[in-house]
Structure 1
Amino acid sequence: MSLVRFEGVSKSYGRLKALDEVSLAVDSSSLTVLCGPPRAGKSVLLRLLVGLEAPDSGRVLIDERDVTHLPAAARHIGYVPQSFALFPHMSVRDNIAYPLVQRRVAQSEIDRRLVPVAEMLRIAPLLGKTPSQLSGGEKQRAAIARGVLQEAPVFALDDPLVGLDFKLRESLMDELRDMQTALGATFLYATSDPLEALTMAERLAVLDAGRLVETGEVLTLYHEPSQLRSAELIGFPRCNRLPGHVSQGRCRTPLGELTVELPDGEVAVLVRPEHVGLGDGADEAGLLRLRARIGLMEHLGAECVLHLQAAGAGLVAVPATDQVAGLAAGDEIALAIATRHLMLFDPVSGQRLAATRVAAYA
């Protein structure tokens, strides 16, 4: 059942169209991540939901109630903005309690809610301090606590972990997921970080340049995107994209030639870095085999990101670290890519092309 629904919402700022007829249904008690690059429209969509702004056209509904023109105070949404938005002259306790004080909630009820939330976010010892005495991570926890304290059915979190170090972000991602489950609330979580999106989401909504590109279960959108921009924006490192030209059932690419059952024309060929294998693939069938030269190696612990040049094209691969032992920049290596992992798209419309046959050309 959809708890939140956007129906054809558009929003412009002068000549800039921030949202262009976006329609999105968000399931009750779900954790839906709005994913996309900066200026995709994620923050604007959340501000329309919260009531800080109104759309130029379209409707916003919560539990089938049209709230498009209701003031923010009447919507009962827990909101965590990008900026901490903490009052510097107030204590952490007063900052967290401020929305409830504004709604004239009894002090006893505020205390009942505040203590367990502060303990859950490990900021109970900080309640008497002011924001200037807190670290960046502690300020973020206070901002999150202020949103959670409202016990709202819907929470809007606008890139809440931006600017924090990786270890703290990783910890808070776990805590936010646990919190959403414990509260049984509907979370809309916006982020520009593709890795954070994959880590947090049950469902993804991909936005780009004010348009909703695609929505769906996170693993479905990762493995079987139906739109080119979804494939490019979801995942880290990003998909390798290469040009292809189809003529009479043969698709010429920098990786080699494929047999396909597609009309003649240009195609975009995408393959994820984890599907670019080192070695020649032995006798496995359905492989593109080629040689590549290592340009840069980035060691990430268990994995290594290889930046490669192959047949005049750039490729990225992410083999396990033990696979690259003894290799260095400038070395030439063999690569094998299974054709079943190739994704073909129309480069103009962005639609996934349903080729009935994709195989290495014999």
Structure 2
Amino acid sequence: MTEQPGASTSGPTLPEGWSARLPDQDDVPALVALRLADRTPWTEERSVDEAAVESEVVGYASWTRRQLVVTDPGGRLRGWISVQDRAGGRTVVALWLDRDVAHAEAVAVGLYAWADAEGRAIARLRGLERTRMDASPNAVDHEQRRWLEAAGYARRRRWLHMSRPVDPTEMLPPLREGVTVRGVRRHENGVPLASDLQIVHLMLEESFQDHFNSYRESFPEFVQRLREDPGHRWDHWWLAFVSPSLDTGVAADAAREVPAGAIVCSVLPADRTGAEGTYVDYIGVNRAARGRGVAKGLLYTVLADAADRGRDRVSLEVDDDSPTRADGLYVALGWVTDYVTESWFRDVDAS
């Protein structure tokens, strides 16, 4: 097995005859099939974005990931584990494994132990004393949950994965008085203005600082991570503003609008009907501007944009225990829960 720079010094402990190595371009079709087989029992999704898988294996998204594939004694690829340096102190772990093979549990134990070692290496490279290993199995994937528990992880939170159909004939409400929404401004060559991107980053950092599992992320990390997604589009970033008023802490005679929120979306690949969708990666409203219809204005903007583009759905993920009760807002606006995942955590020391 070829080692990755800065990686732990040993590979995983696996059953006799099994081996581990770095994934490569030729593995992409098998990894797409593996991820699809792992997802199908828990959701109604019947496709996997091959471009996203390729990006994680050999593209931009591979830069922040340490990963291995494992093969059985016959040389067939049976598993894939990814350890992502998501943010300072947060390391995301994802394991996909063929459940029908013998020794699946032993393979999972070995891979999660390897992930711990990689998490420690990431923490050392960042100069941290520890990092939190963060896994997100489906809430009804009892096998994966059992493996995580055996590996020392603890279940901490539930996440609702919701979607809303897009009706091109729907008459969406207008923005509330005093609220405006516009896309991130771009130069003639299509590159967005740095000032607008920085406002988006600021709005989201401030909006999520009181949310569960929120980690501070530098501006370069934030932009690079979102660009890793093959569905990323600059024209899917919007900013919301409110008119200056005393209740936002801004002088009433201020001459400019006040940034109040932001939403960042990406393109979902075509479903079985052939229609693409829109995915809400992030939506945040500054705490000083909450209650003024900003979140609804941003969501209505995205729904209208999706309809204009011929999309058939808008999907998102929300904390089931969000302090802002965002899930209630989404339900009121027509979103329904498709499936539920969980957050499982394990803290590992760098030493």
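Using mean count of other Cβ atoms within 10 Å over residues 77-84 as the calculated read-out, with 19.9 as its value, let me know the right label among 1, 2.
Computed on structure 1.
Please state which of the structures 1, 2 yields 27, 56, 16, 1 when P(r) over Cα pairs in 20 Å bins from 0, in percent is computed from it.
Structure of origin is 2.
Determine which structure produced the value 22 for relative contact order in percent (Cα under 8 Å, 6 or more apart), calculated from the coordinates; the candidates are 1, 2. Display every interim value, and only then the final one.
Numbers: 1: 16; 2: 22.
Considering all the candidates, the number was obtained from 2.
Consider the structures 1, 2: one of them gives -9000 for helix-only ellipticity at 222 nm (-39500 (n - 2.57) for each DSSP H run of 4 or more, over all residues; to 500) as calculated from the coordinates. Say which.
Checking each candidate, the match is 2.
Every read-out reported here was derived from the displayed coordinates using simple, explicitly stated rules and does not represent laboratory data. If you're wondering where the values come from, they're calculated on a predicted model, not measured in any experiment. Cβ atoms are built from the backbone, for glycine too; each structure is taken alone.
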